[in-house]
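Asker: The following blocks contain the structures, represented as C-alpha cells.
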Structure P
Amino acid sequence: MKAMILAAGRGERMRPLTDHTPKPLLQAAGRALIEYHIDHLVAAGITELVINHAYLGGQIEVALGDGSRYGATIRYSPEASALETAGGIYNALPLLGDKPFVVVNGDIWSDYCFKTLPDLAGALAHLVLVNNPLQHPQGDFVLMGGRVCADGAEKLTFSGISVLSPALFVGCTPGAFPLAPLLRQAMAQGQVSGEHYSGRWFDIGTPERLAQLDMLLRNEGVGG
C-alpha cells in the first residue's frame with residue numbers, strides 16, 4: 001500500500017512561523033512534523049510515499065530528498081497553488097496507482113499505528129476518528145457499527161488519517177475542491193468504514209499547540 005502526506009497548506013494560523021517555513025517542516029522536539037509521519041509509515045511497512053506541496057514546496061523536497069535516508073521512496077506532487085484536500089489527492093492519483101492508499105494530513109501528530117489500518121473490503125474509504133479536541137467540540141462524523149455517518153448524535157472528529165479508494169474520485173475533474181463532500185456522498189451510500197482511536201493525537205493548528213507538542217515530546221525524550 002502507498003501513502004500520501006498532504007503538505008500543500010499555507011498554514012495561515014501558524015504565522016509568523018510559516019512566513020518562511022512550510023508548515024510540515026516546523027519542528028517539534030528537533031524534528032520536522034512530516035518526519036514523524038514518514039517514520040511511522042515506514043515502521044508499518046509503508047515505504048512508497050507521495051507528498052504534495054505548494055507554498056514553499058521546494059524546501060520540502062530539499063529537506064526530505066528521495067526518502068532513502070528514512071528507508072522510503074518519496075515522490076512529489078507539486079501544485080502551482082494549493083488544490084485543497086481532494087483536489088490535491090486527485091492531482092496525485094497517477095503517482096498513487098489504482099489500489100487503495102493511506103492519506104495523512106501533514107499538520108497533525110499522532111502515535112497511531114498504521115499497521116492496524118484495514119483493507120477497504122469494497123468500501124470507498126476508511127476514516128480514523130478521535131475524541132473531539134477543545135478547539136473542535138462539535139466533531140465531524142458519527143461512528144455506528146463500524147460505519148461512518150454524516151449526521152447523528154455523539155460526533156467524533158476526523159483525525160486526518162484515512163484509507164481511500166481511487167474510486168472515490170470517479171467523475172472528479174482537475175482543480176481545487178474539498179474532500180468532505182466526497183466522503184459525505186460515500187457515507188450516504190454506506191461506503192465509508194471507520195474506527196475510534198483513543199490514543200494520542202494533536203492537530204497542530206496554532207503556534208501554541210506546536211509548543212505543547214514540543215514540550216511533551218522533549219519530556220519523553222522523543223525526537224532528534
Structure Q
Amino acid sequence: MILAAGRGERMRPLTDTCPKPLLQVGGKALIVWHLEALARAGLREVVINHAHLGNLIGQELGDGSNWGVQISYSPEAQALETAGGIVQALELLGPEPFLVVNGDVFCDFDFSRTPGIASEMIAAELLAWCLLVANPEHHRQGDFALHGARLAGGTDPAQLAARLTFSGIGVYRPELFAGIVPGSRAALAPLLYSAAASGRAGGELHKGRWTDVGTHERLRQLDAQLRGNGESQQ
C-alpha cells in the first residue's frame with residue numbers, strides 16, 4: 001500500500017493544485033519512483049489511498065499498467081490519518097502481512113525483501129516491522145530505539161539517546177489494527193509503540209538513501225541530487 005491521502009500543508013502552494021505524491025523529482029512523480037521500485041521487486045498488486053485531489057492521482061496513474069503493476073484505489077472523503085487509511089483498505093490488502101510506504105518519501109530500500117520479512121514476522125508472532133533511518137536534522141529526537149531486531153519506544157534516557165527515525169516504510173499484519181472502526185481517523189504511531197512495548201514489533205536500520213520530502217527545500221535538494229547523479233527519468 002502507498003499512502004497518498006495527505007494534504008501536504010507545508011508544500012503549499014504546490015499542493016493546492018497537485019497531490020503531494022505527484023510532485024516531480026528527477027523528472028517524474030514521487031509516487032512513480034515507488035511504483036517502479038515495487039515492480040522491479042516483483043510486488044505488483046498495489047493499493048493507493050487518496051483524499052485531497054485524489055481524482056488527479058487516479059487520472060495520472062490509471063490501473064498501473066504503464067509501470068507493470070495493478071493498482072486498486074481506496075478513496076477517503078476526508079483523510080483518515082495513517083492507521084485509519086490502512087483500516088479502510090484492509091479488504092483490498094488481504095489477511096497476510098503487507099508492505100506500506102509513505103507516498104512522500106524517497107528511499108532505495110530493496111522491496112524484494114518484503115516476502116522474507118513477512119515470513120519472519122509470522123514465525124516470530126510480530127505485528128509490525130519498521131524500517132528505521134538515522135535521525136535527519138528536522139527530526140533529531142527520533143522515534144524508536146532498536147534493540148537487536150526489536151523496536152523499543154520507551155522514554156528512559158538510554159532509549160531516548162538511541163532513538164532512530166521511522167522511515168515511513170513498514171510491514172504490518174492486519175491484527176495490528178484490531179479495534180479501529182473503518183471510516184474513523186486513527187494514527188499509526190500509538191499502535192507501533194504499543195506493539196513495541198509488548199515485544200511484537202521488529203525493525204532494522206537502513207543505511208542507504210532516504211529523504212522525507214516534506215518541504216520545498218528538501219524537494220529541490222532531492223530533485224538536484226537525482227538529476228546530478230543521472231538518475232532522472234531512468
Structure R
Amino acid sequence: MALPDAAKSQVTAIVAGLDNVYERMARACQRAGRRANEVTLVGVTKTFPLETIAAALAAGLQDFGENRPQELEAKARATPPGVCRYHLIGHLQRNKARIAIRYAHLFHALDSLRLADALNQRAQSEGRVLPCLVQVNVSAESTKFGVPPAETHRFLETLASKEHLRIQGLMTLAAPTAEPEEVRPQFRKMRQLLAAAPLPEMTTLSMGMSGDFEVAIEEGATHIRVGSAIFGPRIH
C-alpha cells in the first residue's frame with residue numbers, strides 16, 4: 001500500500017507509539033513467563049482516516065481493529081487485498097452480517113444466537129467460514145453487550161452446529177478504571193472460562209486495551225486491542 005504524502009509525517013509518531021507498546025508487551029510477557037510472539041497487537045483505528053492505516057503499515061503493523069462495520073468495509077475496500085488484516089471488534093447488527101463475512105479477518109463480538117444464525121447463513125451463501133470470538137460481559141455492565149459469564153459455556157455448545165462459523169475463543173471489555181489492577185479478576189475470569197470451554201479448539205482470548213493491556217497479557221490475552229497508545233487521541 002503506497003504511503004500518501006499526508007501520512008508520511010505520521011510514521012515517526014506511530015513508530016514511537018508502537019515501540020513503546022511492544023516494549024510494554026514484552027515486559028508483561030516476561031513477567032507472565034510467556035513468549036512475546038504469543039500476543040497479537042491489533043491497532044484500533046476507529047475514526048482515524050485511511051492515511052493513518054497507511055502510516056501504520058509503513059511502521060510495520062498488520063492487524064487493524066474497527067468498531068463500525070461500515071467503516072471497516074470502506075477501509076477494507078480501499079486497501080489492496082492481503083496487505084493487512086481487519087478485525088471487526090464492535091457490536092454487529094444482523095443486517096450488517098454481509099460486511100463481517102466479506103471483510104473481517106476475525107469477528108470479535110459474537111453475542112447472541114440470532115446473530116450467529118444470521119452470520120452462519122450469510123457465510124454459507126458466500127462460501128466462507130468466518131472465524132469468530134464470543135463476547136462475554138465479564139464486568140456485568142448494563143451498557144455493554146456480551147453473554148453473561150455463567151451462560152457462556154451453554155452458549156458455546158449451541159454454536160457447535162454452526163458449520164460456517166469457526167469459534168476460536170472469547171473476547172471481553174473490562175470495566176473502565178484508572179487502576180488496571182482493579183480489573184485483573186475480570187481478566188482472570190476470562191482465562192478460566194476459556195480453559196474450561198466445551199470447544200477444545202478455542203485458543204484465542206481477546207482482551208486488554210491501551211490502559212490495561214499489560215494486566216490482560218499477564219492473565220493470558222492472545223490479542224490486545226490498542227488505539228490511543230499507538231495513534232494518540234481519537235479523531236471524532
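No lab work stands behind these numbers, since they all come straight from the coordinates. Please read these numbers as outputs of a predicted model, since none were measured by experiment. Cβ atoms are built from the backbone, for glycine too; each structure is taken alone.
Asker: One of P, Q, R was used to calculate distance in nm of label points 7 Å out along Cα→Cβ at positions 37 and 109, giving 1.5; which?
Answerer: Details: P: 1.5; Q: 0.8; R: 3.2.
That value comes from structure P.
Asker: So if we calculate volume of the Cα convex hull per residue in Å³, for residues 101-196 alone for every structure here (P, Q, R), which label has the highest result?
Answerer: Across P, Q, R, volume of the Cα convex hull per residue in Å³, for residues 101-196 alone peaks for Q.
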